[in-house]
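Novice: The data blocks that follow each hold one structure.
No value in this document is a laboratory result; all are computed from the given coordinates. Just so it is clear, the model here is predicted, and its values are computed rather than measured. Cβ atoms are built from the backbone, for glycine too; each structure is taken alone.
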Structure I
Amino acid sequence: MFVNYTSHLAFALLLFYSLHLQAACSDPPVQGVIWLDCDLQGRDLRKVDLRSAVLTRSNLSNADLRGAKLGNVDLSFANLANARLEKARLNAAILVRANLSKALMEEALLDGAKLGRANLMGAKLERARMRGASLYQANLTGAVMREAQLQGANLSQANLNEVDLMGSNLTSTNFKRATLEDAILKDANLSKANLEKANLLFADLSNADMTGAYLVGAQISDAILDGALLDNALWADRRRCNPGSVGECN
């Protein structure tokens, strides 16, 4: 009798949870909405206000979120592949392990966002603002991030192979143990950046400002450094570059 009651209770709870989940996924897009595991692919969510919403593990692939207010939203483990997020406000958003491959994120606001281990392969982040964002072990292979603002961001152990960061502000950014093979860093501001043990093989650093950068243990011998400013940079072999060093550490 007890076993029968327990199984009925378990079934009732499962049914309740299922119905509640379905209802939650059909809730309107408002601040603080809870959309867990919801299928929202292709949904038109332009300029909606979803601040502090919970969208964990939801499918938003190909969704249109242009100009949406997504501050403090929880999108961890969400699928945002090919989503449109141009000018979206994602300040302090949680995007841990989210799939943002080939997402369009030009001029998006991501200050303080958490993107640890997120997939941003081929994403478009031109002129995006990502100051103080955490991208620990994120995959940004082939991402286009021209003129992005990443001051103080954490990109340690991130995969940045073939990324385009031309003209970006990378002041005091942490690239410790990151891979930047074949990356384009031309005209970027890398002053005081931490590039300890980073892989910069064949990276284009021409005309970059690397004043005071920390490069101890970095693989930089085959990088392009034409016109790069290296004043007071701490080089791969622990040499301190003299003031006025351009293109090579003197």
Structure II
Amino acid sequence: MSSLPVPFAVIPFWMKLPDGVSSYSGRMDSMFSLILWITGIIFVIVELLLVFFLWRYRHREGRQVVYTHGNNRVEVVWTIVPAVICVVLALMSRRLWADVKQSMPAGAMPVGIEAEQFAWNIHYPGPDGHLFTEDDVVTLNQLHIPVGRPIVVTLRSKDVIHSFFLPEFRVKQDAVPGMSTRIWFDGNTVGHWEIACAELCGLGHYRMKGFIAVEPQEEFDKWLIEQAAKPAEEAPKTTQEAKQGS
């Protein structure tokens, strides 16, 4: 599902999502708009019926109460119709879910992200080509990626549940202690955005913020070489190391 008819693609300005900058953000937005229209129309119909019945069957002096068991035909209809809508939406979103959550693109750049209270430790593979080893290039709250290249992130947590959230990339994934979760995304636009934690993770949750930079391949390569060349004493410390040092 790549696009919707124009009337269904338009949503009120106060409900619009941030401009998408990943290759699949448009497909996600289309699905979001479709579901919003369907649920919005049903909501309006239900509320109008509610108001109508409140008025139609309001108390009147001298009116006798009449008992009714209900209408089996109407009950079958309002059960089947929502079920069909849910099944259709599930089938329409199945391919999108598989592309985003289950299939990792070939040739993607690996990055490791280890969350902790209250920071994001970003790992790039070192000379051994593996993540979370001694020779990793590690930055604190600074994620740089080349424009147009898929990134596969291995997400971990040191302590509690965090949630890696990139609104403009349409990425949101929990980081769970004891688990490694793989997600992928890309950036089609050069720029800078924030990394947020979307899970209440402690008293310092409000300041668990990082930054993502999407830049041309040449600039990214230069930046990564500079980070790898930094002496160990200049390398950014994790939150836990900073506490131990103090």
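Novice: The value 11.0 for mean count of other Cβ atoms within 10 Å over residues 80-87 was derived from one model only; which of I, II is it?
Specialist: II
Novice: Work out relative contact order in percent (Cα under 8 Å, 6 or more apart) for each of structures I, II, then name the structure with the largest result.
Specialist: The structure with the largest value is II.
Novice: Where is mean projected area of the Cα convex hull in nm², for residues 32-143 alone largest, in which of I, II?
Specialist: II
Novice: I have -11000 for helix-only ellipticity at 222 nm (-39500 (n - 2.57) for each DSSP H run of 4 or more, over all residues; to 500), calculated from one of the structures I, II. Which structure is it?
Specialist: Of the structures listed, the value fits II.
Novice: Then there's this: For which of I, II does P(r) over Cα pairs in 5 Å bins from 0, in percent, calculated from the coordinates, equal 1, 5, 10, 14, 14, 12, 10, 8, 6, 5, 4, 4, 3, 2, 1, 1, 0, 0, 0?
Specialist: Computed on structure II.
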